[in-house]
Structure I
Amino acid sequence: MTELRTAVSRLRRELAGHPGEFPDRGIAEDELAALNAMAVGGVPEIPRLRRSLLLIAGAIGSVSALASALRDVRVAVDLFGEPPRG
């Protein structure tokens with residue numbers, strides 16, 4: 001949980017400090033808030049973590065200045081393992 005909170009916090013700070021505007025910025029901010037809430041609230045749902053990660057990556061994936069922080073969020077989400085197959 002600590003790694004997820006740290007990674008999400010870093011990406012939120014870097015996104016807030018990024019001067020450029022892009023169409024899906026609001027989506028990234030909303031999903032980062034959701035990830036933060038899951039990290040603070042206890043054991044998150046793995047499928048929801050992965051969904052948020054995909055939405056964030058899709059929203060800011062082309063912003064190279066945020067790539068390192070985004071990678072840290074992905075690594076933190078990967079620590080929770082694979083979602084159950086259903």
Structure II
Amino acid sequence: MSQLSAVEVEISVILGRSVLPMYQLLRMGRGAVIPLDVGEKDEVWILANNHPIARGEITIQGEKVAISITDTAMVYDYDAAAA
């Protein structure tokens with residue numbers, strides 16, 4: 001079990017995506033807002049080492065933002081959402 005506990009996994013959550021022209025990206029500064037292609041209640045993608053493993057929803061716990069897992073992820077759905 002000690003070898004397993006030494007393995008690190010990077011967990012990422014993708015809230016949404018956006019395509020911006022380079023000039024707009026370069027003009028952004030502190031406090032800039034990037035519009036995403038999702039709504040407030042849409043599911044998010046949960047990735048482990050950049051591979052989709054689950055879908056989830058955002059929850060607020062006090063002053064912290066958390067993700068509740070709602071379903072397993074299908075890599076084909078993730079690839080389709082990126083297109």
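Data for the structure
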{"item": "At a computed 51 (percent of Cα pairs over 13 Å apart, for residues 28-67 alone), which of I, II", "result": "I"}
{"item": "Comparison of I, II by Kirkwood radius over Cα pairs in Å, for residues 4-51 alone - largest value held by", "result": "II"}
{"item": "Identity of the structure behind -23000 (criterion: helix-only ellipticity at 222 nm (-39500 (n - 2.57) for each DSSP H run of 4 or more, over all residues; to 500), calculated), options I, II", "result": "I"}
{"item": "Relative contact order in percent (Cα under 8 Å, 6 or more apart) from the coordinates reads 25; which among I, II", "result": "II"}
{"item": "Mean projected area of the Cα convex hull in nm² from the coordinates reads 5.3; which among I, II", "result": "I"}
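None of the figures in this text is laboratory data; all of them are computed from the coordinates on show. For clarity, every value in this text was computed on a predicted model and none was experimentally measured.
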